[in-house]
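See the structures that follow.
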Structure P
Amino acid sequence: MILAELEVCHSRPIAPTRRIALGERDLPVDPPPGFGGILLAGVMATFSGALDDDVIDDLDRLLRHVEVGQRLAQPRLRHRFQEDRVGLTRVRHRLVGEGEELHFDIDPGSATPAQHVLGAVYAAAEVRPALRANVVDALRVASRWRAPLGPAFVAQVTGRITAYSSSAAALADPLGWARVLLGFCADHEPSPAAVQRRFRELLREAHPDHGGDATSAAQRITELTEARRVLLA
């Protein structure tokens with residue numbers, strides 16, 4: 001299942017002018033940064049390390065301007081952003097869900113690192129103001145990432161350093177995920193006392209001293225603890 005998608009339109013490397021535009025995109029960002037923000041961060045992490053050193057400062061400024069909704073003067077990172085896609089080459093990036101696992105399908109195509117990065121940044125600029133800062137924060141974290149994309153990366157850019165960080169269900173609906181994990185209905189809002197009571201019951205069941213599976217106890221306890229945190233936050 002495709003959870004998020006971004007098409008970046010760009011001039012060819014031999015073109016006399018460097019241009020960038022956004023193509024078709026489906027980038028859900030609620031709850032932030034959402035699957036869309038995770039995909040944009042994946043694009044940033046994949047290509048930002050190959051940027052020329054002399055454009056890094058401009059990227060930082062561009063992210064600040066995007067975050068506050070400031071008008072983006074052109075050109076940026078030596079490229080001009082435009083609406084017209086005619087004559088431009090396209091690459092398509094996707095975030096795919098396979099069961100509960102997330103996978104990045106990043107298409108390098110013939111675009112330069114700057115073109116990929118700019119596509120992610122300009123897509124973030126379209127996010128409504130109330131959610132944009134979270135998406136930009138994810139891009140900032142991703143710009144410093146120099147390891148493979150995977151659960152650890154998703155945990156970093158979402159700020160959820162837990163066992164459920166790569167769970168598609170948890171990322172799409174944290175409250176629903178937490179309620180179901182603790183044995184409530186996804187659309188029922190339990191009281192804090194009920195959450196604490198159910199947490200203690202399940203924690204006891206998960207502990208190896210009370211019959212829990214020793215090999216999976218640590219992960220189960222971490223998930224229960226995170227679910228309680230989400231519901232009591």
Structure Q
Amino acid sequence: MKLGIMQPYFMPYIGYWQLLAMVDTFVIYDNIQYTKKGWINRNRFLQNDKDALFTIPLKKDSDFLDVGKRFLANEFNGSKLLNQLQGGYRKAPFFETVFALVASIIRAEQRNLFDYIHHSIRLTSAYLGIQTPLVVSSSVSIDHSLRGEDKVIALCKAMGATTYINAIGGQELYSKSSFGAAGITLGFIKTRPLTYQQFGAPFVPNLSIIDVMMFNSAESIHAMLSEYDVV
């Protein structure tokens with residue numbers, strides 16, 4: 001069984017969805033420390049033919065809390081963000097359908113950060129035709145005080161995984177020999193260069209999946225989900 005384990009990211013780039021689509025089960029961390037300058041509650045979109053950053057604002061709280069203990073800011077209702085996305089993509093070929101989906105995600109009733117992102121992943125997966133089961137990390141019976149590679153291996157064993165697939169950036173974090181000693185094959189997914197027509201200006205890569213959906217049909221994106229190599 002191939003297992004993927006990742007942090008929860010809000011509307012991440014296509015590589016995240018490639019990993020989600022290729023594994024048999026996908027574990028999402030809820031009991032992992034929130035990273036202030038990471039990509040958990042922010043991403044990039046296309047604005048005036050350039051990349052721009054959007055952020056889901058959070059209540060002020062300790063930066064040492066887990067993702068599952070952080071909450072969206074009380075004043076956030078999604079209107080400003082939706083206006084930004086509408087301004088950036090209103091002329092995109094799939095705007096009408098995708099904007100309706102994105103609006104339902106951004107205006108979701110969940111106020112807990114993890115629940116909010118978990119909801120966005122489920123709805124986007126359904127749109128893209130990804131049927132991989134999602135498992136919340138804290139629901140798996142392991143010693144959750146473990147960290148890094150030890151925690152990943154424990155999750156793999158508890159889930160009965162024989163193969164663990166991580167994003168290509170994980171090559172700096174995980175050792176094939178360590179996983180091999182535990183009877184687990186370790187692989188890294190590397191997205192092949194992908195381009196598609198945006199608005200005619202030079203292509204801006206690695207934007208949020210929102211950008212991909214605005215310019216490509218769900219069927220086309222489903223084909224893109226196989227454009228990767230495992231090393």
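Some notes on this structure:
- Among P, Q, structure where distance in nm of label points 7 Å out along Cα→Cβ at positions 87 and 183 as derived comes to 6.7: P
- Among candidates P, Q, the computation of relative contact order in percent (Cα under 8 Å, 6 or more apart) that gave 29 used structure Q.
- Each of the structures P, Q was assessed by mean count of other Cβ atoms within 10 Å over residues 55-62; the largest value belongs to P.
- Read-out distance in nm of label points 7 Å out along Cα→Cβ at positions 7 and 63, computed value 2.8, structure in P, Q: P
- Test item: distance in nm of label points 7 Å out along Cα→Cβ at positions 79 and 111 calculated as 0.6, pick one of P, Q: P
- Origin of the value 118, where volume of the Cα convex hull per residue in Å³ was derived from one of P, Q: Q
- helix-only ellipticity at 222 nm (-39500 (n - 2.57) for each DSSP H run of 4 or more, over all residues; to 500) derived as -14000 - corresponding label from P, Q: P
Every number here is computed from the coordinates shown, using simple stated rules; none is lab data. Everything numeric here is computed off the predicted structure, so don't read it as measured data. Cβ atoms are built from the backbone, for glycine too; each structure is taken alone.
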